[in-house]
Structure 1
Amino acid sequence: MKQPLTITKLKKMKQSGEPISMLTAYDYPSAKLAEAAGIDTILVGDSLGNVVLGYDTTIPVTLEDMVYHTRAVARGATNTFIVADLPFMTYRLGVETTLRNAARLMQEGFAHAVKMEGGADIAEEVSACVRAGIPVLGHIGLTPQSVHQLGGYRVQGKLEQEARQLLEDAKALEAAGVFGIVLELVAEPLAAYISSQLSIPTIGIGAGRGCDGQVLVYHDILQYSDDYKEKRMVKTYADIGATIRSAIGAYVSDVKTRAFPAQEHVFPMDEEIIKGLYGSSSESTGSDEHSPSPALSDSRKGLNADDRLHNDK
């Protein structure tokens, strides 16, 4: 049986140069499939707001949403290290609030760790979580919860000031006790340099080849959408959306043409039971529009005289 990774093992993977694979999952079946495929870690991302709940951003995602989906993932991937996002404005409100909300993701959602977006500005809350026994994965670069503040989804770190700030944030998070940092949409040379300056692993998404691991969204690598839009930072491995759409279309067609259900999809029963319900077909006379269907017999042996008179009207 597969043994779940631990924080210690993840750090050893960085030291040995073994890349870390991470994938998002949001429900029981996707988690089971990810674990069966050998994924190292699962992220229950607040990206579920985009790909599962239909929001334009991650901002509307609530803590209740995250607890619900994390719990489902935990049931599906019982032997995989699971990280869950703290959603928008469930932290940055003080240490006590952050601790309480992070604890819910672990106690109710069964996550092994939480992820928080931000740098030096959240170091105090990160440190408090770590001291309380809550492992934290950091997240810098493009931080979707701050997308409006950042001016949209754009690559981070191309300017010198941005690059310096990202490096400072990474070091501040490491000092605060995070076990790793997600680098999202960061220019590749900068992401590689930051990775080389840290003793903890970095997990890239759109941050290039110099990170210690990679994470992508489940729906992206499978094109699990009807209107999937290509993303430069993503490699797709299947077009599940087209397969699902085609399969459902075939089902609709079969229902409309009565090709489904066919003989092999139905369950027979003893004809004597049918006769007991609807009577013997030998007593049926004439063409009565109120008669049961031929499959059930068009006789009325089991009806009393008043019922027959009523049905013959």
Structure 2
Amino acid sequence: MISRRALIAALLLLASPAGAVEATVSAAPVTRFRGAEIDQPVEGLIFRGGLTLQSPDDTFGGLSSVTQTGPDQRIAFITDRGNFVAGQLAYDEADRLIGVIGVSIEPMENSGGAVLPRQYARDAEGMDTIWRNGEAVAVRVGFEHLTRVADFSISDGKPGGAAREIAIPQWLSDERTNETLESVCIAPPASPIAGSTLLLTEEALDADGNHRGELLGVNDKGPIGYTNSPIVNPTDCKFLPNGDLLVLERGVSLFTFVMNLRLVPAAEVRPGNLMSGELLLTAQGGEIDNMESLMVHQTPAGETRILIGSDNNFNDWQRTLLLEFALPQ
């Protein structure tokens, strides 16, 4: 018979949030993309290489969005199962991405500081970083299924702690599927809507069949739309330093994944507008996987890079793939 004291201790252990665990992640280089070698052009971008990632830890995977969380290439992903995956991008002397090091995995918490209770509440899909005076202070995360937006503090480059819920429009919180809030990005200082948060949906469409979105800001607040394209839906977004918006689109055609990357001029990102982007990059089939995450950052040598990553859905037959590109000078 279990004692009362042992039972209480066991219950407290179950109720307490699990701490971060360290994960070993190995990387294999990707040196060709759509027939291009590293440093060669591919449509509107320059291919800078990539990686496929693997880990023996079964909690590593399902990477849905990525953002920079501090200096020295500190980054964090969110996953379909409600985890933060934090680490650091490693580069060689030639400014080539060679690995992700110092990886830790930590479950997200609700506003009460407890681990998110069930999968319906854990499906994190979009994330960006809140910066103040040049310091990364929090990440803003969007969830589907139980559709909501929440902020999490950053400590030593790692997001975590209790969620702080952010008010979103009623029409969005009423959506309760896995095709709702997919993309979250925050406008930089150079943007006409600096500091505003852009939310884009995957399959919440308006009367004309375009993707519904919302701007959360003080002066720049209200509905916004994004043009629907055949096969693909928006799956992540990030702003370039000059205020232009990048939108990653993902879909499936003839049983293969399809990816588009589009650029929306800064002036087009405003309340009430229907955004339509210029196509920078397309890919499908074995060149890619389920590409869902997008990040803009600077390498150790100071080049602005676009990082695109895949979500393997915790399937053995899919890859966790990272691809890096640069804009032409």
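Looking at structures 1, 2, which one was distance in nm of label points 7 Å out along Cα→Cβ at positions 20 and 60 calculated from, given that it came out as 1.5?
Values: 1: 3.2; 2: 1.5.
Structure 2 accounts for this read-out.
To test your reading of the models, identify which of 1, 2 gives 28.8, 95 for Rg and Dmax of the Cα atoms in Å when calculated.
On the way: 1: 28.8, 95; 2: 19.4, 72.
That value comes from structure 1.
Can you spot which of 1, 2 the value 12 was calculated from, given it is relative contact order in percent (Cα under 8 Å, 6 or more apart)? Don't skip to the end; give the middle numbers.
On the way: 1: 12; 2: 16.
Traced to structure 1.
Please state which of the structures 1, 2 yields 22, 9, 7 when semi-axes √(5λ) of the Cα gyration tensor in Å, for residues 204-243 alone is computed from it.
1
Out of 1, 2, which one gives -1500 for helix-only ellipticity at 222 nm (-39500 (n - 2.57) for each DSSP H run of 4 or more, over all residues; to 500) as computed from the coordinates? The partial results should precede the final answer.
Numbers: 1: -11500; 2: -1500.
It must be structure 2, since only it matches.
Among 1, 2, considering only mean count of other Cβ atoms within 10 Å over residues 68-75, which has the greatest calculated value? If you can, show how the numbers build up before the last one.
Numbers: 1: 20.8; 2: 18.2.
Between 1, 2, the highest calculated value is found for 1.
Laboratory data are not the source of any read-out in this text; all were calculated from the coordinates shown. These figures come from a predicted structure and were not determined experimentally. Cβ atoms are built from the backbone, for glycine too; each structure is taken alone.
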